[in-house]
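Undergrad: Listed below are the structures to be examined.
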Structure I
């Protein structure tokens with residue numbers, strides 16, 4: 001597992017090939033079969049020992065939020081639109097990489113000296129921003145970048161402090177989940193495990209919907225990087241999750257209500273083995289479980305996530321302890337699924 005390599009890979013929604021290649025190289029020695037479906041999901045099969053006829057889907061999405069070029073204007077500046085949910089406030093003056101050639105650019109805006117007092121109090125709209133790649137006009141930019149090219153944040157993975165277990169990087173939602181799934185595919189269970197690295201989660205859970213229909217699993221675990229808002233607040237308010245408090249288990253978000261048998265399995269496993277874990281504040285966010293649990297006749301599903309600060313921004317933070325504990329929790333819980341009653 002290399003979280004650094006996964007984090008720094010170029011993989012916005014709809015352009016996940018570079019991430020998929022990294023994942024495939026990592027899992028190939030440990031899986032029995034794999035295929036890439038028509039939408040781009042990487043579906044790996046780890047056959048069971050034959051002691052259980054169940055099929056369990058374990059999914060993590062490869063895509064990250066990003067940008068798409070929609071216009072090269074006369075000055076050579078690149079107009080763009082977000083892919084996935086990005087707050088415009090995090091975009092100003094950020095470095096990006098564009099297209100297959102990874103052309104560097106900077107998101108520019110009119111300097112503060114030229115803004116009137118009203119404009120200084122407002123959040124800039126995406127439509128008012130542009131990417132500067134240092135060219136001198138439309139022709140120069142047009143030779144380097146085309147409409148429809150993708151861009152991602154240019155952020156290097158780094159450990160924070162010599163003794164810290166906290167790291168920073170981009171796309172930790174959901175390259176953290178991908179890292180966990182890579183490790184889990186080393187293990188063989190009593191049942192068949194379908195490890196699915198999905199595409200286009202950030203734009204509507206699209207890959208997971210296709211994969212779940214194809215596999216028709218008996219149960220599903222979704223591995224995520226989830227909201228962590230444990231910064232100081234003006235009023236007493238419970239955080240969605242806390243960095244360092246272990247994997248976060250979803251009981252309900254905007255996309256699904258988790259299967260209670262699977263939730264209790266995870267909580268029981270954590271308690272019995274001294275693994276720190278937390279419940280994600282209900283009703284917030286959404287994951288691939290939202291698409292998977294509605295597939296065919298329905299799929300009992302649960303989401304387990306690594307808390308990530310500053311989600312969907314150029315730089316995110318996570319705790320390697322949380323990552324390790326997520327792997328440990330899943331490794332201990334998965335063998336119990338073969339005999340678990342999945343009644344809701």
Structure II
């Protein structure tokens with residue numbers, strides 16, 4: 001399919017908020033030979049099954065697989081779940097992090113109502129080659145669905161941005177301004193690209209991410225819009241923890257943020273206790289939740305703060321069921337449910 005030339009925003013497109021209605025959730029199934037779950041592939045599959053089971057109570061699920069054998073393996077893991085809302089696509093990926101390599105869907109009021117952005121993907125700053133399969137996923141999805149696709153022209157992972165659907169975007173300097181992403185672009189040029197492609201007006205920059213986060217500070221581990229001007233923000237209370245300073249700097253910036261002259265409503269999310277495995281700190285965060293139509297998937301870590309974090313997220317989404325799912329195995333891949341999912345907005349035709 002030919003790439004469109006005018007910018008999406010100029011044609012009336014915008015990126016909806018995650019809590020707006022979905023037609024489906026997209027996933028990319030992990031491969032045994034992938035690098036995301038070293039020596040732990042079989043241990044993480046029950047968490048994937050639990051995630052899909054929760055999603056299927058809410059909406060259709062689309063799963064990218066490499067080939068027929070990979071699809072058969074995946075179906076075996078999901079055996080017993082309702083199959084009528086499960087669709088497999090032969091779109092091979094290197095790793096399962098669909099938030100970062102998957103299509104960013106846009107909507108508008110005119111036909112075609114739905115479009116896809118294909119940003120460049122370089123495996124979080126070239127850390128994990130090869131990434132050639134991941135890099136072409138958005139265009140493959142757009143071709144499969146018969147949608148127009150826009151070449152975003154910069155390296156950008158979906159987990160690096162969070163939008164409220166009405167003009168505001170959150171991101172971090174440590175990721176988007178990192179020399180391993182788009183060293184030839186200034187902050188202003190990156191902002192312009194975000195405005196042109198996502199239909200946003202206001203771009204708010206937080207500082208940096210937490211220890212053990214190999215994404216260089218994705219916003220979806222730090223602070224998330226849950227309403228037009230309401231943000232859940234992760235805060236570390238232990239002054240001796242290396243994450244105390246960056247998370248409090250981010251909180252200070254959020255407190256200075258204004259949308260149409262009004263301050264944000266900030267809800268502070270706690271952090272789980274420091275988690276380590278094989279001498280690596282793991283980037284466990286309650287902010288890596290995923291908002292589906294009728295359910296919110298929340299990562300938990302068998303930690304005393306699981307319960308208060310889940311309660312705060314329940315308060316933010318009174319009309320949705322909150323599904324806490326143990327992510328102690330999943331976090332070994334350095335991500336959780338938001339990193340694994342990508343929403344396809346519902347459009348009324």
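Every number here is computed from the coordinates shown, using simple stated rules; none is lab data. Everything quoted here is computed from the prediction, not taken from an experiment. Cβ atoms are built from the backbone, for glycine too; each structure is taken alone.
Undergrad: Can you tell which of I, II yields 19.5 when mean count of other Cβ atoms within 10 Å over residues 27-34 is derived from it?
TA: Label of the originating structure: II.
Undergrad: Among I, II, considering only Kirkwood radius over Cα pairs in Å, for residues 163-250 alone, which has the greatest calculated value?
TA: I
Undergrad: From which structure (I, II) was distance in nm of label points 7 Å out along Cα→Cβ at positions 179 and 323 calculated, if the value obtained is 0.1?
TA: Among I, II, the structure yielding 0.1 for distance in nm of label points 7 Å out along Cα→Cβ at positions 179 and 323 is I.
Undergrad: When log10 I(q)/I(0) by the Debye sum over Cα atoms at q = 0.06, 0.08, 0.09 Å⁻¹ is calculated, the result is -0.23, -0.40, -0.50; to which of the structures I, II does this value belong?
TA: I
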